[in-house]
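In what follows, structures are represented as structure tokens.
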Structure 1
Amino acid sequence: MRATALPDSLTLHVPLRLARRGGRKEMVLPEGIPAPRSRVDNTLVKALARAFRWKHMLDSGAFTTIGELAEREGIAPSYLTRVLRLTLLAPDIVEATLEGRQGPEVTLARVLEPFPLAWKEQRHDTNSC
């Protein structure tokens, strides 16, 4: 029995695009292709951790104003305020983010934009992108 010769190379075309997410490039698959389990976005997780840490520092009285805390952290008060708002996200959105289950539309830039305070509306916003 004689074996058939295999070609020296194989070309595979995969329809995808690259998108920036959390400071890195990520593949975005075409519609209808199931996405593999998302990875944890370390940039988002770090922002959430900072937000809750800063909230605790303010709540405990360690700092009396956002301005004092911002000065101590070496950042602009406006940035601290935007990050601090992350503590108002629905608990399930925070949990999904920490576990890497957030969708590709949930990026640090997006969550730093103003968002509704009602958790139901937040869930709608993160699902409708």
Structure 2
Amino acid sequence: MNKRDIIIYRVITGLFSAHMLFTAVMYVFMHDMVKEMFESLGVSAAVIYPLAIAKVLGLIAIWTNKSKILKELAYLGFAIDFIMAIVTHVMAKDGGAVAAMIALVMLVVSYIYNRKLFGKVK
């Protein structure tokens, strides 16, 4: 393992994790504001709490390295979430797609370095 690759992976994955934890906490503690935002985008507010839980569980799967398949599924779930968020914000023309794009870039970089460091799923 290359030390530079480990540092890049940990920094990017750490920044990504901080962003996801921030949004999950916001979904729970600022529910009314998030509900208004989701409804203005045409998304049901019923997904707010499950999405917050899924984000936390996805981060646990990424950091623990207990199961490569769960880790891959977590990366996939985050990617789907961000792509859907980008599309929804672009369709709403509210300029909110930038945060999802940045998160998607961090996710892709984290995924690439994860594969470099920990190998592919067999």
Structure 3
Amino acid sequence: MITINPRDPRPIYLQIKENLIRLILTGAMQTDERLPSVRELAGSLAINPNTIQRAYRELESEGFIYSVTGRGSYVAALSEIDQGRKAAKLEEFKAAARELLNLGTAKAELEAILARLEQEVKHD
């Protein structure tokens, strides 16, 4: 189900997070399905529970999962996932745009890029 590659340069929490996102988006994990507890998953993967907790925290902040106090974490509905992903991507976009503006990129250049991307999306 979840695999960790020790040769992968990405942090372990990120590998776990990406594995869970894949399982959710492919339907291998269904809406409202309970995720393994932090302790269960840490034990089965032989890693620190804090690593699992970080992955779960990020998944929740991005809307992929939700937590019920005292009961665990569960897969969110796809509509909630889409809203969470949109919010996360908008924050990434704002950070990138801010950095580009600080680097001297003209507003018109950013607008042109957005216009091209919009056309690409319309043709997909």
Query raised in the report: With Kirkwood radius over Cα pairs in Å, for residues 29-92 alone computed per structure, which member of 1, 2, 3 shows the largest figure?
Result: 1
Query raised in the report: Among the shown structures 1, 2, 3, from which was the value 3.8 of distance in nm of label points 7 Å out along Cα→Cβ at positions 5 and 101 calculated?
Result: 3
Query raised in the report: Where does the value -12500 come from, among 1, 2, 3, when helix-only ellipticity at 222 nm (-39500 (n - 2.57) for each DSSP H run of 4 or more, over all residues; to 500) is the thing being computed?
Result: 1
Report task. Using relative contact order in percent (Cα under 8 Å, 6 or more apart), single out the structure from 1, 2, 3 with the greatest value. Result -> 2
Report summary line: Working back from 46, 25, 24 (Cα extents along the principal axes in Å, computed), options 1, 2, 3, answer is structure 2
Query raised in the report: Can you say which of 1, 2, 3 returns 1.8 when distance in nm of label points 7 Å out along Cα→Cβ at positions 21 and 77 is computed?
Result: 2
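Every read-out reported here was derived from the displayed coordinates using simple, explicitly stated rules and does not represent laboratory data. Treat the numbers as computed from the prediction; the structure is a model and nothing was measured. Cβ atoms are built from the backbone, for glycine too; each structure is taken alone.
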